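Listed next: structures, encoded as structure tokens.
Any read-out appearing in this document is the output of simple, stated calculations on the displayed coordinates, not a laboratory observation. Predicted model, so just to flag it, every value in this text is computed and none were measured. Cβ atoms are built from the backbone, for glycine too; each structure is taken alone.
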Structure I
Amino acid sequence: MQTPTTTLDGRYSDAAATPVPWAEAVGILETAEIFWLSTVRAEGGPHVTPLIAIWMDDALWFVTGAREQKARNLARQPRVAVTTGCNAYAQGLDIVLEGAATIERDPAVLQRLADRFAEKCGWHFTVSDGTLVGDGDPPTEVYEVRPAVAHGFSRGTAGQTRWTF
């Protein structure tokens, strides 16, 4: 596991807040069921969409068809923000990852991801020509987001942790 530099931003944190350890954030990334991907449209406007993703090897991985809006956006501008967390006001931790989404084509990595998607959500993929293919579906590209920076927003005792990689 990566060991990022961890800081607490006192401007947005209660006096009693402490930085959240990266290991705690990783635990949330590993178990989260839904993530929100933010990309940029051709005209510059935002595009936000929910997706299922896998945290593996210090990166977040997701799939999308080449004709989907997010894939078209990523072809022009690979920088993204990906969020996950909770909708409770007084408890929990929200996480924002910032980085660039890159396409992965290595068959060994793709197979490991196919196995993880099957375990996590019952999606069954086969590896074919650098893509993942579902039952009767067109091939999907696999994207990796290796965070450059991440933010954790603690609820309850409000705190804003920044992890820099």
Structure II
Amino acid sequence: MNVLIDNVETNDLQTVLQLNDAAVPHVNRIDLLQLQWFSRKATYFRVAKEADSTLAFLIGLGPGIDYPSPNYRWFCERYTSFIYVDRVVVAAEARQSGLASRLYDDFALTALDSAAIMTCEVNIKPVNETSMQFHLRRGFRQVGSQTTDAGDKQVALLEKVL
């Protein structure tokens, strides 16, 4: 695979939205307005492309962003310096190709001077065992959990020292 990782552009957002929709319930559904907001506010919003095809994306945040996600807020209440993976999605045809790892490594490199901890959450209800195993292999450890969406969702809150 000859994949380039680059900052998201406005013309990528529709494809990113389709990738995100295909990954629900492992990530929350969002709309185009929310993606546009992320493209302006996120600390990190990059896509992995091969030729003209967008195969993956990662949206990452630093502390202090006015973002109402209860999982992001959980980390904001407990950490002063961190980077947070809001969502990472890889197209079905590109899974197991290393793209998620490349995006995580790229995000960590961009934050080396500003944060020593990477954080994220993984669904444990509904279960996302593939994601949990990915994060454990990458050195993440569980530091908490919380239930959201009126009890329909539970997440493991994870951190990794960079």
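Taking distance in nm of label points 7 Å out along Cα→Cβ at positions 68 and 92 as the criterion, the largest value within structures I, II is that of II. Source structure of the calculated read-out (mean count of other Cβ atoms within 10 Å over residues 12-19, 13.0) within I, II: I.
Which of I, II yields 19 for relative contact order in percent (Cα under 8 Å, 6 or more apart), as computed? Going through each structure in turn, the value belongs to II. Structures I, II were shown, and Cα extents along the principal axes in Å at 40, 36, 32 was computed from II. Given -9500 as the derived value for helix-only ellipticity at 222 nm (-39500 (n - 2.57) for each DSSP H run of 4 or more, over all residues; to 500), which of the supplied structures I, II does it correspond to? Of the structures listed, the value fits II.
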